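Colleague: Down below are the structures I want you to see.
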Structure P
């Protein structure tokens with residue numbers, strides 16, 4: 001038994017946020033039926049062709065799902081969707097502003113069809129309020145939430161290198177659905193779930209937001225360094241390699257000065273004695289540390305940091321990540337099917353003792369259409385007619 005065996009999820013999803021949420025549900029054993037546009041599908045299928053002809057985004061986000069192609073605007077398509085939702089447990093969507101209401105698939109309407117259905121909506125800025133009508137994409141939300149203003153270097157802003165607003169919204173939708181399932185089990189009532197990309201990322205911006213609100217100034221853009229902790233960031237060894245280090249507390253700072261720097265007295269110098277002082281004198285601090293570490297090879301730097309109990313890391317590439325010993329030694333990679341051939345996939349980060357995650361294949365567009373419609377009672381002749389009419 002998987003934790004979500006017997007739970008059926010129908011999702012009108014595209015891109016990242018909703019597919020990320022529903023893939024987590026599929027990992028736990030839920031049956032996820034992904035509604036896609038006939039002949040086109042989820043537009044994330046077309047982002048690139050790097051994974052045996054498939055999109056890197058799509059194969060990451062859509063394993064273990066069933067693909068059903070339906071024109072949801074057609075009367076026949078609407079009938080199919082409602083038949084599915086009549087027996088489903090969860091309905092997820094991340095369509096554009098107002099689309100779900102125009103399709104008459106809003107929470108209130110569907111509650112009359114299936115009172116046990118958990119309705120989950122992902123939007124850009126919420127379904128109410130002054131910004132409900134605005135389209136939202138990850139970079140735009142990163143900008144509006146202030147993340148771009150604190151990412152990059154002093155002279156250049158930068159977006160986070162992954163779709164953090166989408167992923168944040170997807171994770172809150174996933175946990176919100178799990179909470180709603182538990183609530184339904186306890187009370188018999190299905191509570192709708194709503195998550196916006198903006199509010200999800202705004203929550204993640206808590207620390208810099210408090211710093212600005214109560215510190216009287218905006219966090220600085222300091223590249224790979226930490227805006228409010230020092231020393232915390234990249235330093236170059238004599239080999240020309242970058243070593244990341246992070247000093248988190250006063251004890252670590254003292255050990256760093258004694259073991260790594262060879263200057264115990266440095267820890268108590270007024271300009272470096274506290275974290276706030278070190279941040280205030282960051283340029284001087286970095287000069288002192290860079291001079292010392294620049295005399296040592298990478299192996300020696302890492303050895304000293306480890307001896308001092310100071311956390312450190314190297315700057316890996318994606319190729320390094322694929323073969324990282326922390327993944328390989330824990331058997332985190334498995335192979336799954338995709339339309340173009342077998343591919344590697346990571347096990348879900350949350351390991352449940354004694355329970356193997358569901359690691360199914362990535363579906364081809366419309367791969368499960370006939371099977372799903374047949375299970376609903378549609379004849380082969382009817383399916384052929386719907387396909388000829390462009391409904392499937």
Structure Q
């Protein structure tokens with residue numbers, strides 16, 4: 001028997017995060033967004049609420065929940081603001097999760113408790129200026145020398161990499177050549193402040209203005225040999241698993257933005273009058289909002305289905321790609337339609353839909369573009 005209802009614990013979590021987003025995020029995020037400031041106070045409050053530790057065991061300072069619990073939290077946060085949601089998503093999915101999945105006991109004991117508490121952030125350094133989706137184009141190198149990894153290269157668009165609470169970046173690097181001539185790729189933990197590791201000024205972005213994003217440079221940067229994360233040469237497989245899980249999380253975030261557009265339009269359609277009637281009484285507006293709700297509902301079912309297979313330990317690459325594709329496009333379409341419903345006010349930064357419109361586009365790009373998702377789906381179908 002199929003049952004899409006949330007259990008009591010998940011429903012309680014959703015309610016708690018929804019209230020947090022309404023009471024703690026909504027009143028201040030507009031000003032922070034305009035000033036392009038990282039939301040340190042909000043992050044600290046999320047840490048005290050336990051959101052950064054949701055999918056991790058209690059022995060590491062976590063809440064003992066599941067990855068699906070994280071997805072529910074991301075959806076509720078993104079209904080109000082995506083900068084805050086992506087800060088949580090990247091901190092958990094890209095920062096802490098690889099450490100939890102592949103790290104040694106010593107590495108987990110050193111880093112995970114502060115990450116779960118939201119007192120520290122980790123980042124994932126994969127993308128480079130000359131290659132994002134094409135991991136085979138990776139140019140950052142790491143060689144062993146006198147018991148240390150010596151890293152050289154540049155990373156681009158790295159989230160949570162330059163805050164005052166960022167403690168490390170997990171760097172994907174070429175560590176050798178395989179017998180078949182292909183690159184051997186490994187991942188290495190590089191603590192913030194390591195000599196030779198520099199963080200460029202923050203990017204000027206179209207959206208996600210409260211999210212921290214930087215280019216990183218490694219110039220003969222040296223870290224201990226034991227900073228290798230997981231097995232040498234398994235970095236490619238590790239970040240493929242990381243990206244599959246991350247796509248489900250980004251799908252949940254996208255659904256939150258799409259739902260936020262519906263929420264704002266329903267409120268506005270009841271308040272705004274034109275020609276003597278609320279605009280919600282006109283069929284043109286009704287149909288537009290109905291289409292927005294259809295997209296949101298469909299996208300939510302897609303990420304629920306992907307999360308269900310992930311939690312059962314079944315292959316979920318295709319479902320993750322479907323969820324990410326459907327949800328990100330729903331977010332973009334809903335943001336565009338919400339701006340149209342609001343008319344001129346939708347083009348003003350003081351209204352949430354203007355922020356949603358600026359934030360939505362990156363969802364079709366990050367964690368694999370829409371074209372990459374279609375490629376993965378087609379490949380999984382045997383094409």
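Each reported figure results from applying straightforward, stated rules to the coordinates on display, with no laboratory input. Please read these numbers as outputs of a predicted model, since none were measured by experiment. Cβ atoms are built from the backbone, for glycine too; each structure is taken alone.
Colleague: A value of -15500 was computed for helix-only ellipticity at 222 nm (-39500 (n - 2.57) for each DSSP H run of 4 or more, over all residues; to 500); which of P, Q is the source structure?
Modeller: Source structure: Q.
Colleague: A value of 0.50 was computed for FRET efficiency 1/(1 + (r/R0)^6) of positions 174 and 358 (r between Cβ atoms, R0 = 35 Å, to 0.05); which of P, Q is the source structure?
Modeller: The read-out was computed on structure Q.
Colleague: Moving on. Assuming 0.98 is Rg/Rh (Cα atoms, Kirkwood Rh) as calculated from a single structure, say which of P, Q it is.
Modeller: The correct label is Q.
Colleague: Here relative contact order in percent (Cα under 8 Å, 6 or more apart) was calculated and came to 16; which of the structures P, Q was it taken from?
Modeller: Comparing all candidates, it corresponds to Q.
Colleague: For mean count of other Cβ atoms within 10 Å over residues 78-85, which of P, Q scores largest?
Modeller: Once mean count of other Cβ atoms within 10 Å over residues 78-85 is tallied for P, Q, the winner is Q.
Colleague: For structures P, Q, which has the highest computed value of mean count of other Cβ atoms within 10 Å over residues 142-149?
Modeller: Top value of mean count of other Cβ atoms within 10 Å over residues 142-149 goes to structure P.
Colleague: Could you tell me which structure in P, Q was used to calculate Rg/Rh (Cα atoms, Kirkwood Rh), for residues 206-341 alone as 1.08?
Modeller: Derived from P, not from the others.
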